[in-house]
Structure I
Amino acid sequence: MRSTRTWRTGFGPGRWAVVTSASKSFNIPALTGSYGIIGDPEAHAAYLRRLKDADGLSSPAVLSLVGHIAAYREGEGWLDALRAYVAGNLEMAAEKLRAAGLNWQSPQAGYLAWIDLRPLGIVADEPLQRELIDGEKVAIMPGGAYGAPGFVRLNVGCPRAKAEAGADVLVRALSRLT
């Protein structure tokens, strides 16, 4: 028998699923684990059967479960501080990139700066990668690795000094190419 209860979130029965984890937001990837909420009871049962048959999984690790619960119950202040810190890193990167001639804007969410280098005439990844690796002794993920040549991905989800050094390296390499 199908449940007809509508959840407080507005989700109801039907063909939908949410699969997520606290690992990135709360920096607990070593605890492993994720969770899923599946609206259709048959799909939910089939998913659990498949997990158990394929991987022998039938219940989460207790430490993972406790970690997820603690993160969601007690981690709001920490997460707010993290968001503000990352926003500061993104704004710092934006200022440096604007000074280098790119009109780059911070993303609305996340800690990855996807930077469009095409306005600088950089449409291929190889010259910039050579400049970064040979000239600066660092590597930044080129957009081509994600199907977007002419872009570069800068991770600013790190200490400010490291994010600033990464942005400075990128700007120096770009200045030698343009």
Structure II
Amino acid sequence: MLISETMLNALYREPQAAITLNLVPQLLKDAILIPQNIIIEAGAMDPERNVERIMGVEGADKDYYIPLGRIFELNRETAVSYAKTNNPYQFPEIEIEVPPDIGQKYKQLDLFTTIQVFENEILENWQCSLTLPKFIMELDKKKAPVKRIGFRYAADGDPHFEYSIK
């Protein structure tokens, strides 16, 4: 069994990915990895609706953000796959599309973390400090329209997501 909880929200500044990539290939095939899966997804958040969610307004928890796409996943299979590459700490860039009308209501881009700890034990948005959204940028279609954003996880040195507007 490998247990490693060396992370912050959106895998920021903590070596969870590097530790997992280093140790998973050394595990026996039936060994358990905890957490079993970490998913990072980009999403557009409506700050006003999020305040309503916090205040308990009915339905606000359903539409305060919209997912735009999964940008990273860390589990046993992906760790083994990444570890086999020439440079396992250079992750591929993942591009997401930003809908053209998104900045009218959903004014900020955030990264959302979901952690499958073990089997059905899952930590979703806002359930703990590890799953708090990580602010990336304002989405203001009038000032600077954004059509696509590329994300790449940098695990060496100071772990974080790099992004580039396309």
Structure III
Amino acid sequence: MEQNLCLDGLRAWTYGLYLVSSYDEKHKNALIVNTAFQVTAQPAQIAVSINKNSFTREILLTSGKFAVMALEEQTPFVFIGRFGFRSGRTFHKFENMEISVGKNGCPLLLQHTLSAVEASVLRTVDLPTHTLFIGQVTNTQVFNPTGKPLTYEYYHNVLKGKTPVGATHLS
């Protein structure tokens, strides 16, 4: 099967858009992903897929801890651009942002997020372009119980959002 045919078929699948954060002794960072999901209920485990070139992935590999926050449907483009299209290597993403610190130490953004799930890495799966992090859920918080989640489909079809070439290599 040709590469573009495979991708065309996958575009019919829908995902949420999530903010993933991590920290280590020197850095804290976050990026936007569209691949985060619950793996098991008992015990509660989640997984996130992060591009191997991203700064957040480097930090997560060091710390072994992460938080995943569901974004709200009204998330503005400037927020998405800050966490999705700029590198934490050269830009302080949390400057002037409303954050708290999760029980596992990860930064939690309170703006434009519905909830947070904190986790400790149990294992990683090496994929050609990404690393899949599987984590044990250690804490959850709900920030906006009535908000509607931002989906990848809504981002593309209603907001007319695009993913710039190379954006997945930055965060």
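Quick note: the coordinates plus some simple rules give every number you see, no bench work behind them. The shown structure was predicted, so the numbers you read here are calculated from the model rather than taken from an experiment. Cβ atoms are built from the backbone, for glycine too; each structure is taken alone.
Annotations
- Answer label among I, II, III for the case where log10 I(q)/I(0) by the Debye sum over Cα atoms at q = 0.21, 0.24 Å⁻¹, for residues 42-129 alone, calculated from the coordinates, equals -1.00, -1.18: I
- Computing distance in nm of label points 7 Å out along Cα→Cβ at positions 66 and 138 across structures I, II, III gives 3.9 for structure I.
- Here Rg/Rh (Cα atoms, Kirkwood Rh) was derived from just one of the structures I, II, III, and that gives 1.10; the source is I.
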